[in-house]
Structure 1
Amino acid sequence: MRTPAKACYGTSEQPWFVLNAMKGFAQFQPQVKNISQIYRFQAGVQAGATFAIPDGCIDIMFDCSGSSPSAKLCGSTLRAQNAKLITGHDYIGVRFTPGVLPKYLNVCAKELINKRLNLFDLIQDRDFLLEQLISNQDFNAQTQIIQQHLAKEAFSNPSNKTLIALDTIIERSGNIQISELESLTGISKRTLQRLFREELGVSPKEFSRIIRCQTAVNHINQLSEVTFIELANSLGFSDQPHFMREFKNLVSSTPFAYQRKILESSYASRIQQIN
């Protein structure tokens, strides 16, 4: 069996956004620090069943519909959560790398877990960005507007110790013990948990759980045939039923039903990668 693809900053996925998009899903991966992805899609008729799944990242999502434009600051979920999209509305999203957040928002990651906040309740006199995105319908132009705006801003970033642990969790696809992270970072479990809570909003164990979920999703999305018992073992689950329960909790679908949707929808063809 092929080794599961590792979840990483640039490939964290929100598959229900892709599956339920009306006209496909455009994504752009900037070659700049702090931004994982910029994406755009139109919510389809299944908007009410569009779930956000755990990815460890914070997003800004702009609803660019002319009648009621808005912007939300969205923290990572800890389980599948309804994204509350509106059918026919055009969305542009900016996904930051784990632990990263523009400082001008004056909010921390742990305050955003499972939350969707109105962006303009947090900041003043910045709605011009939304106006620019609405007036420029070309996605390439919109990505440039976003990047130019964020290039001027300062960001909060994880500490070096947290980054070592975070990178190792991702490299190991979430299959790692806290004792190993203690040895790698040279700090205690208690200190590591405090740093993760402060800088990512979740514990090392919760972040590992998120990465295992993302790895499983990436693996199913990329392969037409998946042996779930082997995938469960490679990700460190005690048995296949444990993996099935965890996947259902975090993705809002059984692995079998999710795989069927991926195959029936020709998932990869729905994504337009913009360079």
Structure 2
Amino acid sequence: MNRAGLAEFLRSRRARVTPGDVALPDTGQRRTPGLRRQEVAQLAGMSIDYYIRLEQGRGPHPSRQVINALAQALMLDQDERTHLFRLAGQPLNAPGIRSDVPESALHLIDSLEEVPAFVLNPRYDILAWNPLAYALLDLGSRSHDDLNVIRWTFLSPDIDELLDDEQQGHFARACVANLRMAVGCYPDDPGLRALVAEMLALSPAFARVWDAHEVRPREERLTHVAHPATGTIETLCQVMRVPGRDDLQVVICTTEPGSPSEQALRELRRLTLSS
């Protein structure tokens, strides 16, 4: 961590932002340009004492969540955000995150603090995630070498019951239909071919769905996640492509406003922040 560099950079970026830029009232005479320290702390959701220590080069090692909050409060662009992470000694790729995910996608999912977000490749490998996705998908209980949605789904002991469920069965079949489409789009991808061969050998349920020859692009869909701490959470998974990388997609999971699932997701976020 470069404390002196971080302090200097925070001071310089604070001086550049006006109250009007961040919809704050411009009250009282200002001795220096830009935001006051208290205003930055307020925007970033932290105590003024904590922020002052960072600007004075004597603060603790800030977390990824703190750096993201500061980047948003100070309206940093992508290059500035990357620089801030490096000054704070935070890796751009968190432990377990694959190195081939563009920094722009990592910054996007990190900035989405109130919803789970993660990055998928055509094989349904989860390559990167934000803290709430980590908690929702219980990634801590899984090997970082086997973060694959197809395997989780079709090697589940209750796969036949899942396929009989209208919503969950639709999700499983849609995943296979998209996987078949990906095989056509990326015929030279050995990982895709290996995954299909593995699943045909290990899962009769996968083989039945695969033999239907359905093809479908990855699209938004409802899914249920049974979480041990909060119970089942119903989310709408919305899909967007990573700019410049047609093989990667960001999945953002939202809940219906006012629903029990929204309350459960808020509780999961509270538990994540307090852990």
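Each value in this text was obtained by applying a stated rule to the coordinates, not by laboratory testing. Remember, it's a predicted structure, so these values are computed and weren't measured experimentally. Cβ atoms are built from the backbone, for glycine too; each structure is taken alone.
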- [ ] Match the computed value -0.51, -0.73, -0.90 of log10 I(q)/I(0) by the Debye sum over Cα atoms at q = 0.15, 0.18, 0.20 Å⁻¹, for residues 59-130 alone to one of the structures 1, 2, and report its label.
- [x] 1
- [ ] Assign the value 3.8, calculated as distance in nm of label points 7 Å out along Cα→Cβ at positions 195 and 227, to the correct structure from 1, 2.
- [x] 1
Task: For 48 (percent of Cα pairs over 27 Å apart, calculated) the corresponding structure among 1, 2 - done: 2
Task: Structure from which 14 was derived, relative contact order in percent (Cα under 8 Å, 6 or more apart), options 1, 2 - done: 2
TODO: Taking -11500 as the value of helix-only ellipticity at 222 nm (-39500 (n - 2.57) for each DSSP H run of 4 or more, over all residues; to 500) derived from one of the structures shown (1, 2), identify that structure.
DONE: 1
